[in-house]
Every structure is written in structure tokens, then in C-alpha cells.
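Trainee: What follows are several structures.
Just so you know, all these numbers are worked out from the coordinates, no wet-lab data involved. Note that the structure is predicted; figures quoted are calculated from it, not measured. Cβ atoms are built from the backbone, for glycine too; each structure is taken alone.
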Structure P
Amino acid sequence: MSKPQPSEKAKLLASLFSGDTGIIEKTAELLSGEYGPIDYISKPLSFSYTDYYEKEFGDSLSRRFISFERLISPEFLPEIKLWTNRLEKSLSVNGRRSVNIDPGYLARPHLILATGKGYSHRPYLRDGIYADLTLIYQKGDFHVLPWTYPDYADKQTREILLCIRQKYLLQLAKEKTGEFK
């Protein structure tokens, strides 16, 4: 019989994209107000993997990845997704979102994103939120799965996630030795 153990803390991160770089900056500030200091923010990246969002956001999208200094317990992911959904709605203009926020977390073995859309590879968590196993980490790199979105399969995105993962591993090591609280 297995003995239940608490989960290891995870690294909260988010992808933010919009046609307005100013709203990305404002959103990052609002997220920081809720989840604490940001310890990583990527340079602006072009988001041109799909035209799915074009009708809502226009055709010239910019994206930034951010991560937060404070580690989280993975079981809080649904609560975080629900909060970011409310934030997206509060920043909407004329019923259209001005920013897309995709929260998730990095743990040692994988990247999990939160979504409101169920599918075969997305186990239900609670309150209408599912966990999307987006990438797995093995042998020093993130590996793509058959359902991984092309933007997360992109080498540049995976390099950003590797950088965030390094910060995360240092934090775990410091917490273990009592250096980081």
C-alpha cells in the first residue's frame, strides 16, 4: 500500500498574450499583486502559431512568460485559474478579452497548465478546471507529447521553461537547507 505524502511545491508561471504590450505589463503587475514578486519575465515573443485568437485579439499578438518567486502547492491550480479568468474578464473591453492568461506550474517532472476545456489527456481537478499535462521533463530537456500545443513545443519556449526550471530547482535546494523562505 502506498503512503500518501504531501506534494512537493511547484513553480507558478503564466503565459500572457495580447495585441497590446501595455496590457501585458499591467496584467503582470496585477498578477504580482496577487501571487507575489515576479522572478522571471521573458522578452516579448511573437505569437503566430494559430489564427484561433485573431478574431478576439487581432493578428499581431505578443507574448511573455512570467514566473513567481513564491512556490505553490499544486492543488491550488484551479483556484489560480479561476482568479485569472476573473482578471481576464475585468480587463475585457466591449465583451472581448484584451489579454489571455494561461497559468500553470512547473514541477520536477512536468509542466501542467490549467484549462477549462476537458479532453482525454486532461484530468478533471475541480470547479470546472482541468489539468493539461503539456510537457514532460526527462534527460535534461522538456519533451513534447502528442497533444502539446505548437507554441509550447517550440524550442524557444522550451528554453524559457528550462531557465525557469533552473530557478525553481535552486529555490527547492535553498528551501531544503533553510536558506530561502
Structure Q
Amino acid sequence: MEIISHSSIPEDYLHAKNVREWVLRLKPDANWALQIAALAHDVERAFDQRKVKRAEYKDYSAFKKAHASNSAKIITEILEKYPLNGSLKNKIIYLVEQHESGNDKDRELSVLNDADGISFFQINLPFYFKRNTEEETLFRMRWGYKRLSRPARNIVKKFKYEDEKLNQLLEECIVSESN
């Protein structure tokens, strides 16, 4: 957690903690690998000089895949400093590397994907909206909402924001994805 607190994006630390909290709500018996991956999934954001830049990618999904891969490389370097067993390290690295793609066949990865997505809507979205246009915010909301499971979508549908325009965008996102 100390590392992610150095991110230049103010909400990253809160998001990392919140993803772990959602992991534990969605899977109360979550193992250490899943909990550590929840805290570390966006670790690359704490290293401005190593961070993947969205402007370098035309395709948003390709950008997110590169972000996850870069976070996995960094967490690999960090984990090498600790005497953890190989299978635990490998599972953490795998979860971080795949956290943007999700996988219905891997329950832990699906939980991490949902926890990350729910936390984006709960923690990150108001900050994101302040930094971006309505069009960009709606694009990002739609991208994130599509990758959520049905139960996770039901959680997000209940969120309310202080900014009424953000509530309208969430409603638009939900309606557009329902059609």
C-alpha cells in the first residue's frame, strides 16, 4: 500500500484499498494471492516514469492490457524482494497481469475484475469526471460496465453521486448497455 500511495493520481490509494474491500465482500474467503493482487493491480501508476500512457494506444482495451502487463512486471520485481513461495508469487502476478480482461473460468480473476470495476464506479469515477469531458467519461463508464458480471452491474446500478450530471451519465450508461 505504501507504494501505490505515491501515485500522482489522487484516488489510486483509495481505489486499491477499496478493491480489496470489494474482493472480501464478493468472496469472504479470498486467499492471500487475491487480496495482494487487489491491492497491487494498478501498481504501475505509482511509477510515473514507467507508467503506460493512454495516448500511445489507439485502442482503449490494448491500453488497459498494456497497463495490466506493466503492473505485473513491476509487482514481479517487488515480490522478488520477499521470501514468498513460488506458487503464491505466480498467482499474484497472474491475477495482476489479467485483471483487466477477466475470465469466467477463473473465479478469483472474475472476483478481481468485478471488484476493480465496482471500485472504479464507486471511488474513481467522480475524480475521473472532473478531469475529463462528459463524452470521455461516458466512454469509460460504458467500457467498464460491459466487463462487469450481472451481479456486479446490479451493485453499480445502486450508486448515487453528488454530481447530478454524473448520475445522468450512469443512467445513460446502464440504459445503453441494457439495449
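Trainee: Assuming -19500 is helix-only ellipticity at 222 nm (-39500 (n - 2.57) for each DSSP H run of 4 or more, over all residues; to 500) as calculated from a single structure, say which of P, Q it is.
Mentor: Among P, Q, the structure yielding -19500 for helix-only ellipticity at 222 nm (-39500 (n - 2.57) for each DSSP H run of 4 or more, over all residues; to 500) is Q.
Trainee: When mean count of other Cβ atoms within 10 Å over residues 33-40 is calculated, the result is 23.6; to which of the structures P, Q does this value belong?
Mentor: Traced to structure Q.
Trainee: Given a value of 1.06 for Rg/Rh (Cα atoms, Kirkwood Rh), for residues 57-104 alone, calculated from one of P, Q, which structure does it belong to?
Mentor: Among P, Q, the structure yielding 1.06 for Rg/Rh (Cα atoms, Kirkwood Rh), for residues 57-104 alone is Q.
Trainee: Let me ask something else. So if we calculate distance in nm of label points 7 Å out along Cα→Cβ at positions 25 and 145 for every structure here (P, Q), which label has the highest result?
Mentor: P
Trainee: For structures P, Q, calculate mean count of other Cβ atoms within 10 Å over residues 113-120 and state which one comes out highest.
Mentor: Q
Trainee: Out of P, Q, which structure matches 0.95 when FRET efficiency 1/(1 + (r/R0)^6) of positions 97 and 129 (r between Cβ atoms, R0 = 30 Å, to 0.05) is calculated?
Mentor: Matching structure: P.
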